[in-house]
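A short reminder: the numbers here are calculations on the coordinates, not readings from a lab. Computed from a prediction, not measured in an experiment: that's the story for all the values here. Cβ atoms are built from the backbone, for glycine too; each structure is taken alone.
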Structure P
Amino acid sequence: MVKKLTKQYETPSEGWSEERIQEEDQLMEEYGLKNKREIYKAQSELRAFRREARKLASSDDEERRKEIIGKANRLGLIREDGGLEEILTLNVTDILDRRLQSAVNRRGYSDTAKEARQLVNHGHVFVDGQKVNVPGYMLTQEEEKEVEVKLPEPTQEEETETETEEAEEETEDTEESEEQEEGEEQ
């Protein structure tokens with residue numbers, strides 16, 4: 001039997017809202033996101049956190065309350081001594097800041113958010129010694145300390161090719177300058 005996959009996000013209910021679209025475009029640019037689906041996933045995750053916090057605020061389930069506060073704290077969304085109120089005040093940028101792509105950019109391994117995404121996709125980012133190539137991976141606070149980028153070093157062949165190209169360019173430049181000097185002499 002084949003497992004039926006379900007959507008991990010909900011799309012906006014209204015079809016066209018200029019303000020919402022501009023806000024999404026700004027988030028895509030700021031966080032280097034591929035498409036709006038990534039924003040919708042973050043919004044759905046936030047919605048689930050907030051829904052659970054609202055439900056627990058009205059109930060007496062202390063064990064579940066500690067569990068959700070602990071999860072939000074491990075993800076770095078709230079402080080250790082935070083409560084359900086802090087979960088209710090979260091916004092979508094808090095979720096997007098916890099992505100691996102954002103952490104790589106924030107730590108200075110890349111100049112732009114899109115470059116950080118490329119580093120992750122190409123397999124140059126390691127979390128706790130394990131290669132992770134999913135830009136949307138949600139980092140815990142412990143894992144964020146263990147993020148490292150390992151860029152491949154050029155091989156001997158690549159170094160030889162670049163040296164050969166540089167030498168060819170230099171000979172072309174000297175030949176051109178000699179031709180110009182001969183033209184000036186005549």
Structure Q
Amino acid sequence: MTISLPKLKAIIKYFCQNTNSAFLGKTKLMKLFYFLDFTHIKKYGTSITGETYYNLEFGPIPTTIKNLVDSVSDNPELAMLSDVITIQCEDGHDIHKVVCLQFFTEKDKEYFSEAEFEIMESICMKFKNYSTPQIVDFSHQEAPWRLTRQLEIIPYTLAAEDPDCSVTKRDIELLLDI
């Protein structure tokens with residue numbers, strides 16, 4: 001992961017503020033990060049977070065980000081994201097709801113290029129009202145998830161296999177210095 005902690009927090013705040021909070025659990029949050037990175041890869045050949053994604057049962061997961069979000073539940077006093085989010089588990093439900101503790105501000109917007117912010121906006125607009133099962137199903141249609149096996153790293157170059165990718169595999173390799 002190459003993203004700074006303040007920029008990561010800004011993304012989380014933006015996702016929380018611009019998607020339906022009734023549907024924002026940890027799994028959906030991980031899918032939003034996947035779509036953020038892979039949509040940016042498909043359009044510009046680079047990732048926003050630099051995160052490593054793994055193929056898991058419920059779709060692609062950004063490992064370091066997942067661990068940082070999980071630590072908010074596991075050890076809130078020491079978690080690096082505890083000032084931005086809290087995780088609520090409702091009785092009788094499997095969802096671990098992500099609740100934002102801060103608003104996205106104009107200062108937060110300064111962390112992003114115009115292209116990055118545009119992608120973030122489009123991801124939120126597209127998936128705003130998706131439930132967790134809906135966004136998981138959508139992620140399972142993506143070539144990067146389909147072309148890897150469970151527990152394998154998902155290479156960013158597989159984004160070139162999707163029909164909506166506007167860059168080549170070679171472009172991605174060159175831009176990511178692979």
Which of P, Q yields -0.52, -1.22 for log10 I(q)/I(0) by the Debye sum over Cα atoms at q = 0.12, 0.18 Å⁻¹, as computed?
-> Q
Matching 0.95 (FRET efficiency 1/(1 + (r/R0)^6) of positions 4 and 76 (r between Cβ atoms, R0 = 35 Å, to 0.05), computed) against labels P, Q points to structure Q
Structure (P, Q) behind the derived value 19, 16, 7 of semi-axes √(5λ) of the Cα gyration tensor in Å, for residues 52-99 alone = Q
For relative contact order in percent (Cα under 8 Å, 6 or more apart), find whichever of P, Q sits highest and give me its label.
-> Q
Of the structures P, Q, the one that 0.35 was derived from, the read-out being FRET efficiency 1/(1 + (r/R0)^6) of positions 36 and 60 (r between Cβ atoms, R0 = 35 Å, to 0.05) = P
Taking -14000 as the value of helix-only ellipticity at 222 nm (-39500 (n - 2.57) for each DSSP H run of 4 or more, over all residues; to 500) derived from one of the structures shown (P, Q), identify that structure.
-> Q
